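Coordinate-derived values only; no laboratory data. Since the model is a prediction, treat every value here as computed from it, not as a measurement. Cβ atoms are built from the backbone, for glycine too; each structure is taken alone.
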Structure 1
Amino acid sequence: MTDNRIQELEAALLAARADTEVAVALALEEAAKALDERGQQEQVNFGLDRCTQNFYRARNIVRAIAPASGVAKLEALRAERDEWKRLAVAGEITARHMNIVEAERAAANARETALRKSVEALCAVLDRNDKKGPIPDVEMMFCWLAAQGVRIAFRSDGLSYTQNGKTT
């Protein structure tokens, strides 16, 4: 029982040490950045004199004392963060693309439904007059109206069809 607890505490101490190393590396990185910015300001104002060079030397020393494992862990965390950001952006792009595809699919379904209704109306007229012989004038009118519906559906969909040997 106590051995397990000791191992748990040692693991917790290692995790805390790793977190501390990351925190130290981050703090030292920020300090080095501040020294670098200050050195650049001094160089703009006074040129590259001894004081300006001291800021750059201090920056290099601060970077050198940062724990290597903390710097590595910090870089790994930043890489993971950047990857998650990239995935989030890719997810947004995919969601936008899916919305466009869904809108196109809905429009195609609406066009298909309109064409199907027109063709079904034409088929209904033809089914009513399934026998051989002349079709009554009233039925011919319904047939003509249904055919007009098919033509309108084709034209609104941008489809072409052949009429008297000409493609329209």
Structure 2
Amino acid sequence: MQIAETIGVIIAGVVAFAALRLGRSSFKRDYRPIVRPAPLWDQLDEEDPDNYMMTTSFVAKNLGRGPAMSIQVYDNLEKAIIGSKDVLEPLAPGGDESKRIGRTVIGVSELLPKRRESYSIYYQVILGEWHATNFWVRTVSFTSSFRGRVRRHQVPVVVRG
């Protein structure tokens, strides 16, 4: 009788573990934020009248399916956090581009130069995993690259807190 109970407990444990793994993998697939930066445009740049890109802030859009939390803008050259937001919801449909949910302005503590090596945006998903997007400031645009999930040891200590 005890052998049957032991086998039943083992089978229940295996089924519970399989259900947990399936739930986590489907949750990761269905709720993955993708944060993409875009330049913010001003009315006039006195030094370069042909360029209206702001250097004190930029727009971040969440093109993914879940919220991005604890968003940190990291200067890879200076090794410092230069901007942050608590949460960014997924981009929602809407008429006015500047007022859509999932689009926010992030101010930075230092001027974004016209050309710089790179910046990174680190953010967490609901399960606590870190994701990242790299971006480079160009003369009149941004170039970005979604890195996806990054392991904890790859996230700078100043970002992790």
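Here mean count of other Cβ atoms within 10 Å over residues 79-86 was derived from just one of the structures 1, 2, and that gives 10.0; the source is 1.
Computing distance in nm of label points 7 Å out along Cα→Cβ at positions 39 and 135 gives 1.2 for which of 1, 2?
On the way: 1: 9.1; 2: 1.2.
Derived from the structure labelled 2.
Comparing 1, 2, where is distance in nm of label points 7 Å out along Cα→Cβ at positions 71 and 87 highest? For this comparison of distance in nm of label points 7 Å out along Cα→Cβ at positions 71 and 87, the top structure is 1. A value of 130 for volume of the Cα convex hull per residue in Å³, calculated from one of 1, 2, originates in structure 2.
To test your reading of the models, identify which of 1, 2 gives -31000 for helix-only ellipticity at 222 nm (-39500 (n - 2.57) for each DSSP H run of 4 or more, over all residues; to 500) when calculated.
Values: 1: -31000; 2: -7000.
Attributed to the structure labelled 1.
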